[in-house]
Structure P
Amino acid sequence: MNFTFSPDQLHWQSTARTFAQDVVAPIARAMDENGSMPDSIVEQMAALGLLGGSLSKEFGGSGMDSLSLALIYAELGRACSSVRGFMTVHTSLVMKCIEQWGSSDQKNELLPQLASAKMIGCYALTEPEAGSDAASIKTQAEKTKDGYLLTGEKIWITNANLAGLAIVFAKLPQIEGTKPHTAITAFLVDTKTKGFTRKKMPGKELGHRASDHAHIVLKDCFVPANRVLGGEYHGFKVAMSALDHGRLGVAAGALGVHRACLDACVDFARSRKQFGSRIGDFEMVQAVIADMKTSLEASRYLVYNAAWKKDQGVACTLETSMAKLHATEAAVKAANEAVLLHGGRGYSNEYPVERYLRDIKGLQIYEGTSHIQKIVIARQVIGK
């Protein structure tokens with residue numbers, strides 16, 4: 001294991017950092033307040049090759065390794081979690097899922113469009129009664145002569161109002177003697193199909209406010225027979241493999257938020273004066289920054305290790321879950337301390353730390369809550 005970055009990895013990190021700091025960061029506050037991101041953000045990410053991710057060049061991807069992708073997510077997360085979230089869903093959940101499970105025809109048709117952002121993808125698993133317990137989804141798939149009819153609803157689906165393609169998980173009739181999760185099947189759904197409707201989730205999110213989160217309703221939504229992803233009754237495997245990709249993206253994004261909190265605290269500790277001294281000279285402030293830096297490095301190496309394992313082509317569910325758990329929890333603590341260290345300024349949007357605190361709470365939840373990660377880790381260690 002060698003974390004000396006290769007020229008390619010340094011290229012992608014530098015490209016993402018320049019884009020994040022020069023293009024995204026200056027408008028991050030406005031995007032948060034407006035509740036949306038401009039189309040130009042997506043267009044520029046595609047033009048830079050960022051959305052190509054680790055998708056092979058054969059399908060129009062950038063062919064980068066998993067560590068390069070993690071470095072990109074960290075840089076984007078440092079500037080704006082909503083932008084990072086868009087990319088993770090589109091690139092790691094949707095594109096990688098199709099590359100791993102799709103037929104040759106499905107990959108040749110869909111992946112070049114997704115890599116170039118001519119089409120946006122979303123991943124539709126979560127339902128009103130099925131969050132952490134994915135096996136309890138209620139969306140049904142009825143088999144017909146030449147395809148399937150999907151009926152049900154999905155909530156909190158990122159990118160769904162922008163998407164031209166949705167990976168929708170639904171249940172075929174359960175085979176006698178099998179467990180409920182085995183009935184799940186994944187479908188590639190054109191979002192313009194009759195019976196597919198979507199609208200913005202009601203209310204205002206705590207964080208990730210520039211993200212597009214939608215409520216999808218499916219009513220006799222027809223899907224052709226050749227749009228099953230991974231085969232009938234294999235949807236649960238498809239879903240879990242996709243979450244492995246997504247968890248690495250969330251963990252890397254948490255690194256970015258954590259780094260942003262540390263940067264903000266260091267700047268404030270150097271410039272803010274109280275009792276005739278800069279607050280960075282006070283031991284309690286120094287202790288906060290020391291802990292923040294140390295926990296950031298621990299998270300960094302857990303994320304890098306998970307990415308390295310993924311690049312070796314070996315099972316890395318344990319490593320991605322540990323990285324996701326530690327990186328998000330450490331970043332939550334860092335964001336909380338950052339608000340406290342900034343005092344009254346941290347409690348307002350005069351400084352960005354309050355946004356970091358709101359955004360990182362979402363990363364504790366996305367792609368499996370911290371509680372779920374502990375279950376995954378324990379089962380991997382103890383055995384099912």
Structure Q
Amino acid sequence: MKIGITVYPTYGGSGIVGSELGRELALRGHEVHFISSALPTRLTELNDKVHFHEVEMMSYPLFEHQPYTLALSTKMMTVARAENLDLLHVHYAIPHSISAILARESLKPKRYLPVITTLHGTDITLVGADRSYLPITRYGLQQSDGVTAVSKFLKQATIETFDYDEIEVIPNFICPNHYRRDDDSPLLKELAPNDEKLLVHVSNFRAVKRPADCVEILAKVLQKGIKTRLVMVGDGPELSAVRHRARQLDVLEQTEFVGKQAKIADYLTVADVFLLPSEEESFGLAALEAQACEVPVVATRVGGLPEVVADKESGFLSDIGDIEKMSNDVMKVLSDEELHRAFGLRGRELAIARYSSELVIPQYINFYEKILSQSAKKQMQNA
């Protein structure tokens with residue numbers, strides 16, 4: 001198949017999953033064309049199976065804001081025609097599904113180009129639920145030829161918000177060979193020069209991720225006398241507030257801010273505990289990646305996280321903002337080597353059994369084939 005994929009080229013989950021999906025599809029012989037405003041996250045190699053088409057923005061004085069939705073649609077249409085794409089697979093409903101639907105309609109007189117929309121989270125739970133965006137988001141779902149969601153939680157949230165239930169749940173995934181434990185990594189000595197325990201947090205530092213809770217947890221763990229350092233991976237609007245809070249709690253020297261990193265696995269593979277105190281997580285990809293690296297997860301019991309983290313088996317789940325319990329959970333894991341090892345092994349076992357790329361990628365391929373078959377039947381009926 002020839003597949004067009006559109007993602008936000010950022011360090012968020014949708015960009016990561018879309019990039020790695022394209023890579024996995026290419027490894028299985030499919031031809032993938034990324035259509036985006038910049039080279040997507042983790043897309044490190046282009047070849048005869050993986051191509052990139054940059055969306056070029058028009059600069060015109062009439063427009064106060066650049067019309068990205070139209071520019072993207074035009075690029076989708078151009079690439080689909082030039083490369084004879086079989087379908088468009090867009091990640092994130094707004095505005096990608098709308099752009100893809102417009103491209104499909106523009107091509108209709110000569111051919112039908114199916115559109116598949118994958119929902120990742122805030123496109124539904126935040127943006128889509130805003131009254132001003134609700135009608136157009138519902139339209140994008142209804143007009144897509146196929147819709148997938150990354151968790152059962154997100155499917156249910158979509159049903160409740162948009163009264164739309166024609167959704168296939170295809171979860172996020174990991175490559176077991178890429179995410180695995182490495183206690184001999186030279187990065188371990190760099191981050192923990194005095195053999196400290198390492199807490200790691202990965203996010204885009206938005207308020208919904210509650211990154212400041214991580215330094216609160218660190219402060220309480222240090223008060224108990226456990227030598228610990230916190231590694232904060234990522235960047236975003238809350239970064240300065242987190243630094244300020246770490247300074248207030250006198251734990252800034254024990255906190256390492258490493259910014260955005262292309263190879264997240266390098267930091268997860270040396271972690272002792274992964275922290276994810278979010279207010280909302282539609283899936284929790286970073287928690288899955290941590291578990292694949294045998295890292296116990298201390299997180300909140302929200303959204304899709306209970307589907308990923310087995311409470312009291314691969315980590316601990318808590319209520320939002322319950323710093324006291326999360327701190328105690330971290331101390332339990334750090335002070336009990338047998339428990340730490342058991343949680344780590346169970347986490348990897350669950351990650352591979354449920355979310356291995358070998359299991360999930362065929363689900364996408366089967367879904368593509370189903371949508372293509374349905375579209376072909378529609379065209380014959382309308383001929």
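Observations on the structure shown:
- Relative contact order in percent (Cα under 8 Å, 6 or more apart) derived as 13 - corresponding label from P, Q: Q
- Label whose coordinates, when FRET efficiency 1/(1 + (r/R0)^6) of positions 223 and 335 (r between Cβ atoms, R0 = 35 Å, to 0.05) is calculated, return 1.00 (choices P, Q): Q
- Test item: distance in nm of label points 7 Å out along Cα→Cβ at positions 119 and 231 calculated as 2.4, pick one of P, Q: P
- FRET efficiency 1/(1 + (r/R0)^6) of positions 167 and 215 (r between Cβ atoms, R0 = 30 Å, to 0.05) - structure with the largest value, from P, Q: P
- Distance in nm of label points 7 Å out along Cα→Cβ at positions 103 and 183 from the coordinates reads 4.8; which among P, Q: Q
- Among P, Q, structure where helix-only ellipticity at 222 nm (-39500 (n - 2.57) for each DSSP H run of 4 or more, over all residues; to 500) as derived comes to -13500: Q
- Computed over structures P, Q, Kirkwood radius over Cα pairs in Å, for residues 159-302 alone reaches its largest value in P.
- Each of the structures P, Q was assessed by distance in nm of label points 7 Å out along Cα→Cβ at positions 87 and 311; the largest value belongs to Q.
Just so you know, all these numbers are worked out from the coordinates, no wet-lab data involved. Bear in mind that the values here come from a model prediction, so they are computed numbers and not experimental data. Cβ atoms are built from the backbone, for glycine too; each structure is taken alone.
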